[in-house]
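Quick note: the coordinates plus some simple rules give every number you see, no bench work behind them. Keep in mind that what you see is a predicted model, and the values were worked out from it rather than measured. Cβ atoms are built from the backbone, for glycine too; each structure is taken alone.
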Structure P
Amino acid sequence: MTRVALVTGAGSGIGRAASIALADAGFTVALAGRRQEPLEAAAAAAGNGAVAIVCDVRDPEQVARLFNEIDERFGRLDLLFNNAGIGAPNVPLEELALDDWRAVVDTNLTGTFLCTQHAFGLMKRQSPRGGRIINNGSISASVPRPNSAAYTATKHAVTGLTRSTSLDGRAFDIACGQIDIGNAATDLTERFRTAGALQPDGTTRSEPTIDVQHVGRAIVYMATLPLDANVQFMTVMATTMPYIGRG
């Protein structure tokens, strides 16, 4: 039986790397995101029947259409990787615009919830029943960076959603885990290595990154476990980056 995976935010960075790694592991991957061109390029790189589907996870109607298309095209969903996410401008908390706050909440938290909700419905009724959901958390889910209130708040909330999803899915053979990633080398983290990142002590220092393919391999490990086994939380980080206490 063909295993089907859905990756959100799949056009670049971690989502692209995860999609390629999952396809290499035998999954047929649906790549979702807001931009058609990079999605199609990522799907072509993944191969193995991968398809690109434009979807903004902030929009409930677009999310519903995404899952309807997956159901109609494949008839099942074995893995959802909730990867879509954004950050807000790096400004002091009192200067953070409400629109920027809402954009981060709508993408990182509400988008993850909407996709999880639809995945539950499909995974419960398909045969064989069940599946797996992996949420992209962050080291910020435990310890914040300076001036990151919106991002940190949503990633803390994603951890709560991961725990609730894991509990609520048990009766239906739905496993849920979370991967917390520190400094995978993507366009978003390039500035950490070059321009440096603001530290809790007020200094700005360069931080090391790791090849994003290591994250893809970790996701494949989580995704290919039998449903009676689950990685609840995994942290993958650059060994010499500021540690989990951000020190």
Structure Q
Amino acid sequence: MRLPSRIVDLSSPLDNETVYDPPFMRPKIEYRSNADTAPLLCELFPGLQPKDLPEGEGWAIEQVQLTTHNGTHMDAPIHFQSHSVDGKPMPTIDQVPLDWFFRPGVKLDFRRLPDGHVVNAAEVEAELKRVGHELKPLDIVLVNTRASECIGTEEYLTAGCGMGREATLYLTSRGVRVAGIDAWGWDVPFVHMRKRWLETHDPSIIWEGHKAGREIPYCHMEKLCNLEKLPDNGFTVACFPFKVKSGSAGWTRAVALFD
């Protein structure tokens, strides 16, 4: 089997410093060094002293407090709604078919679109035409927005366009079951969504891209990175989510493979 010559990491790091989430849901990582845990190791072996250990060290470990939506992660259909429009229970992350997560990929470059713009079907179709790609069932579609330029700053939470209901259904009606975006969420940032809500009080604009999953269940990744390093197409995406029982999402180490 011939392996691709390049692997691009599409996953954002999980740390205490980089701004990827609003304050109420940021992860907390407590780092315990090899020296910190030497006494713990000695407790397991009566009579053992730290000085008996190589360099007086035990093991390095981390205690982590986070949600399944911290870091680069895969949203399961149940995150969008408990039941689909036909009344069927929406799958949790441990119920989604694994063969969805290792497939050919295509990139939609929407970095030129303004913050808060809701991408529609015509814009998706035009971008696919520009890159010369015809969607096939189970293709993985990655959306590159301006948000990628703002990773690590407060602006990240408000930057970039988002995928609307119409754009999402354009993809899923053609067999796409996994997509991803480099922004905080698949939809436009809440600050822009809230502004439109205050102007219109139209509930259909609230999380419209996510809620399109009620009609055709699918998964999407959020908080990707390095999409600008990818070609428009001709790459394979591997993005298996962590198997969280009954989970609404799973942390994902997403990579793109190509020559």
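Details
- P(r) over Cα pairs in 5 Å bins from 0, in percent, for residues 138-193 alone derived as 4, 18, 20, 21, 15, 11, 7, 4, 1 - corresponding label from P, Q: P
- Structure responsible for 20.5, with mean count of other Cβ atoms within 10 Å over residues 66-73 calculated and labels P, Q on offer: Q
- Distance in nm of label points 7 Å out along Cα→Cβ at positions 170 and 186 - structure with the largest value, from P, Q: P
- Sorting P, Q by relative contact order in percent (Cα under 8 Å, 6 or more apart) from high to low puts Q first, with the largest value.
- Comparing percent of Cα pairs over 20 Å apart, for residues 114-217 alone across structures P, Q, the highest figure comes from P.
- Source structure (of P, Q) for helix-only ellipticity at 222 nm (-39500 (n - 2.57) for each DSSP H run of 4 or more, over all residues; to 500), computed value -12000: P
- In this comparison of P, Q, the computed figure 18.1 for Kirkwood radius over Cα pairs in Å is attributed to P.
- Which of P, Q yields 13.0 [mean count of other Cβ atoms within 10 Å over residues 26-33, calculated]: Q
- Of the structures P, Q, the one that -0.64, -0.68, -0.75, -0.82 was derived from, the read-out being log10 I(q)/I(0) by the Debye sum over Cα atoms at q = 0.21, 0.22, 0.24, 0.26 Å⁻¹, for residues 82-121 alone: P
- Mean count of other Cβ atoms within 10 Å over residues 58-65 - highest-scoring structure of P, Q: P
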